[in-house]
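FYI, it's all coordinate maths here, none of it is from the lab. Just so we're clear, the structure is a prediction, and the values are computed from it rather than from any experiment. Cβ atoms are built from the backbone, for glycine too; each structure is taken alone.
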Structure I
Amino acid sequence: MNEGAGQSQHLSYRLMTYNIGGGRKERASEMSLVLQVIQNAVPDILVIQEATRWLDADGLWHSDLDEISPLLGENARHVFTPILTMNEHLHPENKTMVDILFDDCRDWQQGNAIISRWPFHRLGRPDKPGAPCSVLLSRSPVYEGSRDTEPRAALLARIGRAPQFPIVIGVHLSTLVGERGEDVLPGKPEQATRLREVETRRLIGLLREHVLDAHEIVFLLGDFNAVLDEPALQCIIDEGGFIAATPAQGTASTHLKVKEAIDHIFIFPPERIVQFESTIVDTDKARLASDHLPVITDVIIG
């Protein structure tokens with residue numbers, strides 16, 4: 001099918017969101033399994049949370065994306081935006097950074113990434129090549145070494161696939177120590193819920209005029225650290241107008257400590273969706289690779 005045939009053309013996309021943090025936790029070696037999970041999924045667009053890159057003692061950079069990006073094809077493009085860096089956020093309470101410091105690394109960065117089979121174009125000029133952009137959603141005044149004070153951001157990219165040129169947004173929303181699991185701290189679940197709602201409202205406000213009101217095609221993917229009935233995600237659905245493409249609430253989990261999915265894929269606008277089907281990759285390899293299970297959505301956009 002000719003991709004320049006016209007606006008009524010139907011195009012299919014395989015979308016995947018994956019928090020690969022388990023592949024680097026405690027500097028473990030599960031990245032080989034992460035690569036196998038992604039290779040088996042064969043996504044067109046992959047949004048990653050907790051991707052890392054580091055500068056060794058010899059001045060050479062190493063990146064998860066150097067291994068992951070080729071899995072989407074020899075022409076795949078990727079973008080990485082750091083959220084935490086050793087040079088800016090080194091803190092005694094962050095064991096990973098301390099270990100890396102004494103392993104003689106000169107820098108370490110962790111953040112969000114988007115990999116695409118198609119090139120990136122400008123957000124405001126879909127017909128022109130361009131670069132993605134990261135937008136801050138929340139930031140504590142001082143980083144204290146735990147996820148309670150980690151900055152959170154959205155990574156926005158325009159995909160250069162004519163004639164649709166969809167916008168892809170990757171997010172990793174806040175989670176607080178003591179909000180879930182066996183050692184819940186008083187007030188922490190409510191505090192975390194409010195913080196995530198603030199972050200999604202900022203995102204919807206950012207998108208309102210130039211993206212949502214313009215009826216752009218948008219794929220919003222990420223680790224939201226929230227189940228579908230939380231206010232943060234209801235804001236995306238009710239106020240943003242997105243369709244939740246995650247498997248039905250209560251049917252599956254994407255994290256070992258939460259009974260329902262907290263990793264999601266949302267699509268906008270609903271009237272452009274011809275059909276979609278979503279799955280959670282729950283395999284032995286995926287459970288060993290990371291503490292999150294990836295979500296895949298096959299969607300046809302008209």
Structure II
Amino acid sequence: MKGVSALREQVESWRKLEQRISESRELAELGDESLRAELETEAEAVEREVDQRELRTLLSGQHDGGNALLSINAGAGGTDSQDWAAMLQRMYLRWAEEEGYKTEIIDSTAGEEAGIKSVTIEVSGPYAYGYLRPEKGVHRLVRLSPFDSARRRHTSFAQVEVLPQVEDVDLDINPNDLRIDTFRSGGAGGQNVQKNDTAVRITHIPTGIVASCQNERSQAQNRENAMRVLKARLLEVLEAEQAKELAQLRGEYQKAEWGSQIRSYVLHPYQLVKDHRTEYEEGNSQAVLDGRLNGFIEAYLRSQVGEKK
């Protein structure tokens with residue numbers, strides 16, 4: 001019924017777009033010059049919507065239409081990389097806000113001096129996973145380090161992982177295969193978080209996959225969120241095994257270090273963000289860090305089907 005409802009909404013939205021185009025054509029055929037500016041604005045709006053709908057036809061994967069779990073982990077580079085991970089967190093939160101997605105930070109570990117060591121964010125809304133899927137991989141930053149007293153240029157790395165949210169998937173997980181540890185949260189959340197063992201870490205013993213959550217005040221809530229992340233990671237492994245290639249969902253594992261990045265963000269000595277898979281680039285690095293990612297996402301999705309625009 002959920003699938004039928006989603007298809008019905010799609011059909012209805014196409015009918016509404018068809019009606020908009022038909023009404024605009026009828027007005028244009030009147031030849032009234034006073035309507036020209038209004039019709040040109042409407043034509044541009046319709047063209048943008050058609051482009052977005054065309055792009056969505058590229059999101060045909062099994063999980064593309066659903067929610068996503070986005071994880072960012074600081075890589076090689078020490079404090080600079082932890083700060084870089086925090087910059088990426090801000091970038092994706094800004095992108096999600098601009099695109100109308102709801103976000104919730106499930107788990108976060110602060111850096112020792114600045115930034116974050118890791119964060120997991122739930123991104124909820126139509127096609128969240130499909131649009132974020134191109135972002136998985138190693139992201140590289142080149143800048144003058146604010147943590148270097150000599151103001152030398154540093155290179156930092158962070159790993160971005162994107163998983164589909166799989167709450168409605170029935171995975172047969174043996175409770176005996178799980179090790180559940182509780183500990184005191186080191187983050188924000190009030191006195192209850194600080195005084196009690198509310199944080200939860202779940203380890204799937206056969207695979208070694210670990211998921212944790214410490215952002216909620218309740219241990220039960222943290223356990224539920226950690227299980228959601230664990231299920232997503234287990235599903236990824238299961239589907240990769242069934243397909244006989246891990247690259248189908250996650251891509252080959254890449255260490256967050258030199259030579260493995262999918263995208264480079266250069267802030268010094270010039271401004272440039274370049275995706276090394278598609279060669280797509282933007283000269284305004286700050287705009288990208290403020291969430292302007294759609295050009296990179298579209299270029300990657302089209303490259304997967306051999307399209308160019």
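Identify the structure, out of I, II, from whose coordinates relative contact order in percent (Cα under 8 Å, 6 or more apart) was calculated to give 21. Answer for the origin of the read-out: I.
Out of I, II, choose the structure whose coordinates give helix-only ellipticity at 222 nm (-39500 (n - 2.57) for each DSSP H run of 4 or more, over all residues; to 500) equal to -12500 when calculated. The value was obtained from structure II. Can you spot which of I, II the value 0.5 was calculated from, given it is distance in nm of label points 7 Å out along Cα→Cβ at positions 98 and 282? It must be structure II, since only it matches.
Computing Rg/Rh (Cα atoms, Kirkwood Rh) gives 0.95 for which of I, II? Traced to structure I.
Identify which of structures I, II gives the largest calculated value of distance in nm of label points 7 Å out along Cα→Cβ at positions 58 and 138. Spell out each step's value before the answer.
Working: I: 4.2; II: 2.5.
Between I, II, the highest calculated value is found for I.
Each of structures I, II was scored by percent of Cα pairs over 16 Å apart, for residues 122-177 alone; the highest score is held by II.
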